[in-house]
Structure I
Amino acid sequence: MRQMRQAGSAVKGTGLAACLLATLLATAGTAVAQDADPTKLPAPVLVADDDLSAALETGELSEAEYALERARSIFRLARVRAEFGDVAAPAPHEATLILRDLAARVQELSGGERKAAKRLLARPPMNSGDVPIGNGWTVSEASNSPLCGANVCIHWVATSADAPPLTDVNPANGIPDWVDLALSTWEFVWFQEIDLLGYRAPLSDLSSPDSGGDAALDIYLDDVGSSRVFGYCTSDDPNATDPNIFAVSAYCVVDNDYAAIQYGTEHSPQEFLEVTSAHEFHHASQFAYDWLEDYWLLEGTASNMEETIYPLVDDNVNFLRFWSPLTRPSSPLDRGGTGNSEYGSWIFWRFLEEKVAGDPSIVREIWQRADAAFPGVSADDYSLQAVRNELASRGLTLPEVFADFGVANRLRDYIDAGTAGYPIPPRTRTYTVGLQQRDTGWRSWRINHLATRYFAFRAGRAVGGAARLRVAVKLPQYGARATLIVFRSDGSVSKRRLRRNAAGNLRSIALFGPGDVKRVELVLSNGSGRIPLSSCWNDRVEPFFSCFGRPLDDRRVFQLRATLR
């Protein structure tokens, strides 16, 4: 059983911990679904299919050694390349998971490697006399640092490349304006995520070797832009290396100015600070639930939090354009590993907020089901399990919701999809049905779990205005759904879920005359989330899925046929 948190790592807030524990104890009689084998850590983030990942796969590096070298590559890429060859530079947003992997494995290292790991994980101040690697300040903390609010303290230096702009105009209070801005931003994010949305506050760091002087959440300003990093949160909680404890404290690091020369001009320095703070603060809160959760839950919900708190910035739309259900719909939603698909999954959490619940509470309630902080009492579901159970509590099923998700994506049916430039999912195939070829015949396609394929049917030449299109579909047994979308010439759209007939097949007839209809589309979705519990946390083959298990319903055969009538 996991051990209760020590007093030094209690949840912040005078009465919050007691109220939370009382609530959890009141439900202690309910079934507990343990999400992890406490003797196994989640597989480390691979970042890329490079020589460093190859060294892990061949056994040249242990997982702890790999985590160390991957963390080094954030700050000292040339050194890692000199030893291992073709090593990819981590993406600017990957530092949190990379450093998490290392923090959880420090005790598996020894000698100089353990010392190097601790220097990588150390806070920027030179409190130990040994400058931290990469993010370490080379000068002492400013004399009037930190600047603290009700919940957060901002730490900075007044000289060196790590110093923020020293302009002190508004207000002229002896504190650099950027430091004032950082504090107001993080306090605002705290208010939004903790006080309004109801997430758990980050745990106290008083038990850490360097707590920053008190139990407040510590934020350090540092020139992380020189390492191509936006910001990160990690942990120096002494409990981080205990495999039986899944909730730890955090501290965070953000850039000292978000200068355009390092970050570009797509957004202003303040906007970069805002969305980075919303994202990283959510990680600090997640660490109070289960810091070893699945990639797509950790990064997807943190990326969605950017949209929730700062909906006008839209920096996270870039994740949608790279690898997401909008650009690669045939890739499983819960995929994690090389390619950063876990970040693009944020659109699913946005869908749940906008289309299923109508407010952000549903994502918080999923995190409450994933909570592992109170052993034997917390629900401790793994990510997909938490989603299924939360939907069930609302009278919904994952296959139905996932099918609706696929349709919403195709139609870009989101509040800011048009203004923010969400990509449109690609079609797998377009068929022309007309007088020359009235019948496509049965066509088979394989679809993985939590994946979608889109098909279009267009009328051929000389098809009359009274034409009808009959679409027939044969679906696999578990989680499969089919939806027909009719795009009319007047710009209107109609949707229809196909239902099984007595023979187990699905059929639907739609208007198809070119005067009335531009095209008919078929959305085939595999909404199965079946993963044997016996495989959870045992399968280490990339790409990774929920609970690092092996889904049962990948590559299921879907059949479709369209006939002109």
Structure II
Amino acid sequence: MQGCCSAAIGPARHFSAGTFGSVAVAFIGQPTLGFGTPLDAAAMATRLRASGSRLIDELRGAFAIAWLDLERGEGVIATDRMGIYPLFVRETQRDIAFASAPAMLPPNDMAKAALSPQAIFDYLYGHVVPAPRTIFEGVQRLLPGECFTFTDRGATRRRYWQPRFDESHDLGFDALRAGFLGALRASVADAIQGAQCGAFLSGGTDSSTIAGLMTQVGGTPAKTFSIGFAAAGFDEMDYARLASKHFGTKHHEYYVTPKDIVEAVPKLASSHAQPFGNSSALPTYFCARLARENGVDLLVGGDGGDELFGGNVRYAKQRTLSLYEEIPAAARKALIEPICRVLGRGPRIPLLGKGVSYVEQASVPMPERLETYNLLHRIGYREVLTEAVLAQIDVAEPARLNREAYFNPSAASLINRMLALDFKTTLADNDLPKVMQSCALAGLPVVFPMLDGRVVDFSLALPPAMKLKGTRLRYFFKEALRDFLPDAIIRKQKHGFGLPFGDWAVSDPALKALTFDTLNSFKRRQLVRVDFIDRLKDQLLPQHPNYYGTMAWVLMMLEMWLAQHHDQAAVNTPVPAHV
């Protein structure tokens, strides 16, 4: 089987390639053996001659790698354990092609490739295209910790790493704290070595911890960067300033405006390898641009802490809902749920209504229960999608993909199953592409100390009750850092890095014009019902801008991506056979 490759990841901190005897190696990022010194291509070739394809099981760090061993007659491509560096693969009976973006797959023009109707549905459902599917038919993205091995006899793919939780550990708090702080300090020290670094600083526990450790282990005040919004409920600059003052960082701020969105959103949409609908990518880009303008050549992100140590609000909510399962099943099915169905059809009495709502939610099994507030699900698939798209998709696919990740064989506890799911859906499919591409667009590489293997391994062995104690989020993390972080940051409520797009799309003339013009242009795709787009613009968005602003953003980003990546030749093509 023949292979060909290409790479275009934007700024990468390291790139190494070469041919050494019968072995050719190329990679981006920093693969290491264990937690030792990063390997270069020559050292990698030496290891390959000794270990062959088994070497991939031993590699750590963030990387996308390809090697060809002519002596053994095999090649391997792989992405790192957390999926920080993506790889896209197109396989035929004759050859296999791989690249860091679909547009780089040969032949170089992917504009006329058929789009996947299922991927479009998955994008509208989850605002990203989840791996292994991609927006293009016949192209797949490797899962985190997945490798492709190919020989003349064909290709095989396998997960060489998946999270394996150890729920049997019972070490004392002091020993756990010492191990945790040691791992975290080592990961930060390795991340910032030999670079002019800056750190994202939102004022949350993760970014504040990273900024403080950078100052501590680096011996000089860290440069920190924050984004704010002049919009009620969206600005956390006070917490970022508090963290900066506490650790003595050199702090920089920028307030995003509607004008910034109008300027940046077309190039942000175009920069992604696939349609990408997480609106916090835009403030992330402006934060990275601010860092670049202030002499930084490497950004340090705090991503991963919530997914490793139990920090997302939904974990506490699902813990509360899971208590319902402790009631005997016979009582739930024969008594409680029938009564709630009857009460649910009448007028809601406030206190009684809360009880009915609780039972309605709690009776949905996990992980499907996590999607009860999904926007596309709540609006209704048939209200949004055209019949031509509906005829080609499986509306149950997102739930199936979620179940595959959620039911991790090593996780018995609710919290660890949710973390296993978020390793894929929140990190690999969403937050990591968001930060990587936003920083790449600003011209900077980025590293994630929280996702260092030492920290990940520690979290996998941390007792579930230390992650979520009752409904207390990040219990161990916060207690371990209580003498390090300001009390106000430890106590603060979880706040997302949101963008007040809906409010501004209604109130700012230029942004409203861009949004509505883009949505009108999207009508001709025949993917979403024209009457729904009109209702979104004329009724839903003005009445509930924050809620329906998400749908307007997701559709706008899809249209901009299609316009810039899929060629105008496909614009007027009806859906029936291929989108």
Report task. Compute distance in nm of label points 7 Å out along Cα→Cβ at positions 40 and 200 for each of I, II and report the one that scores greatest. Result -> II
**Report entry** Test item: distance in nm of label points 7 Å out along Cα→Cβ at positions 168 and 272 calculated as 2.5, pick one of I, II
**Finding:** I
**Report entry** Answer label among I, II for the case where distance in nm of label points 7 Å out along Cα→Cβ at positions 56 and 456, calculated from the coordinates, equals 3.9
**Finding:** I
Report summary line: Matching 2.5 (distance in nm of label points 7 Å out along Cα→Cβ at positions 344 and 360, computed) against labels I, II points to structure I
Requested in this report: Tell me which of I, II gives -12500 when you compute helix-only ellipticity at 222 nm (-39500 (n - 2.57) for each DSSP H run of 4 or more, over all residues; to 500).
Outcome: II
Query raised in the report: To which of I, II does the computed value 13 (relative contact order in percent (Cα under 8 Å, 6 or more apart)) belong?
Result: I
Query raised in the report: Taking FRET efficiency 1/(1 + (r/R0)^6) of positions 280 and 512 (r between Cβ atoms, R0 = 41 Å, to 0.05) from the coordinates of each of I, II, which one would give 0.20?
Result: I
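All of the numbers you see were taken from the coordinates with simple rules; none came from a lab. Bear in mind the structure is a predicted one, so any value in this text is a computation, not a measurement. Cβ atoms are built from the backbone, for glycine too; each structure is taken alone.
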